[in-house]
1. Which of the displayed structures (I, II) returns the greatest value of relative contact order in percent (Cα under 8 Å, 6 or more apart) on calculation?
2. Which structure, out of I, II, was FRET efficiency 1/(1 + (r/R0)^6) of positions 34 and 154 (r between Cβ atoms, R0 = 25 Å, to 0.05) derived from, given a value of 0.10?
3. Matching task: 18.1 is the computed value of Kirkwood radius over Cα pairs in Å. Pick the structure from I, II.
4. If you rank structures I, II by distance in nm of label points 7 Å out along Cα→Cβ at positions 26 and 186, which sits at the top with the largest value?
5. -1.01, -1.03 is what came out when log10 I(q)/I(0) by the Debye sum over Cα atoms at q = 0.32, 0.34 Å⁻¹, for residues 170-209 alone was calculated for one structure; which of I, II is it?
6. For Rg and Dmax of the Cα atoms in Å, for residues 50-161 alone, the calculated result is 16.1, 50, so let me know which of I, II that is.
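The numbers here are math on the coordinates, done by the rules we state, and not lab data. Given the structure is predicted, the values throughout are model-derived calculations rather than measurements. Cβ atoms are built from the backbone, for glycine too; each structure is taken alone.
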Structure I
Amino acid sequence: MTMNFRNELIAAAAAQLARDYCCVPEDLLRSENKVTLARKMDGQRRFRKDPHFFRAVTMGMGTVISASSEMLDFSRELSERASGAEIFEQKKIWAINNALAEHNKAIGSANVYYLPVSGYRYIPANNFRTRIYEESEIISELYGVKGFSNALLYDSKNPRRDKLAVCAFNGEKIIGIAGASSDSPTMWQIGIDVLPEYRRMGVGKELVSALTQAVFMHGAVPYYGTWIGNIASQNTAHKADYRPAWTEMFSFDAG
């Protein structure tokens, strides 16, 4: 049952990434690389108004590259002479950055994204009090609480919305927040912030676990992202029974 559920989540992620990368889900699950022309499509994750100039994703097999017309020839050449995994090696990223530099762009982030291992039955540890907040409560009650920007967007007008949050309390003090943003209609990303003095106490794992169950109960797929150098965040994902599902890198303006 656990494996079947995990496979269902992988399929849901592949369907989402196919919309993001203007391809079909099967392209994410085969060993061959694929290059597509970047364009806006309904249902894409709401990270920016315009398509990325260059972005690449792998779910462990081939890599799909979505690029602007200016980067298509380079991207096709790259995909023909490198395997899916090799495209994410530093020497290939160096070559990608050299090509992007001609357009005043550079790879701005390389992130690992995680999906839960199985369906969730969250059991509170009872180490501290927690509370779940819905979207309207987040805006009215939590946007005034600063210092948790990894968990909350703090923007009520953003199409990418803070849909759910779980707070941990020490007395009346908020010591940690996990938030879920509606990156797309079907996939909500989990972010986590814990005050420094309360880290390494299991607060992050507890909040992510509670929020994961709440996202499932709202009919969305929860996923967790972190940049490749953030070992502490990766450990939190692992403790909350998340495992790597795909890796992405994105270009941004270099200026």
Structure II
Amino acid sequence: MKNFIKNRRGQRIAVLVEESEDSKGLAFVMHGLGGFKEQPHIETYAGVFLANGYTVVRFDTANTFGESEGDYQDATTTNYYEDLEDVISWAGQQPWYQEPFCLAGHSLGSLCVVLYAENHPEKVRALVPTSTVVSGRLSAETRKYQEILEDWRRTGWREEASTSIPGLVKRLKWTEMEDRLKYDLLLGAHKLTMPVLLVVGSKDDGTPPEHQRLLYEKLPGKRELHIIEGAEHTFREKAHLEEIRGIFDSWIKTL
């Protein structure tokens, strides 16, 4: 069931709800920067929760390339996080809502779901951050960002070809990095007492395994870290998606 709701800025947000009969729980799945709810890895995450009897909510944030309003050039961590809060707040008024719920995300979406869990640990049953942006500072220090950072700051724009939408050139304002630098998940990681499953590709150059290990070491509760050999930042290859499906499935069954 697809719904269109308004976020706190008055923008229309597309929300997809897949209900399970006799639901065992509720899971929210969040895309990353410039992503959308139908990306193969996002559909994979949602599908495993659904197969395990969970009601699943996916959505497109504002300022991305999905069905919601806004322009990608204006995207920030803050707007993505606020949209997550707004979707959860809306869900709280629906008959299928359950607490505590699970949160899963990818990249900047992972930063947002972890931040939500740090701010509202009592609401979160379990957490699945994949390819997580651990902090703005760590992002800026990666080789991937060091190669573009000065031009991005100087010109005010970052341009790159989309891998999810062939032919699209994504343009992003410098304000995105300025905003991202405000965030650091390591500062509140001690609050994450719920089970946490971390997943990252061995060839991820934007949120590399060493960043995930920093977060992993700060986690006080039940935790797992899986490195998908040969995978890059966004999981696209069928073999990688199948490996992730198996990891998710085994872990969800332990909750």
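1. Going through I, II one by one, relative contact order in percent (Cα under 8 Å, 6 or more apart) peaks for structure I.
2. Working: I: 0.10; II: 0.70.
Structure I accounts for this read-out.
3. Values: I: 19.1; II: 18.1.
Computed on structure II.
4. Evaluating distance in nm of label points 7 Å out along Cα→Cβ at positions 26 and 186 on every structure, the highest lands on II.
5. II
6. Details: I: 20.2, 56; II: 16.1, 50.
Computing Rg and Dmax of the Cα atoms in Å, for residues 50-161 alone on every structure in I, II gives 16.1, 50 only for II.
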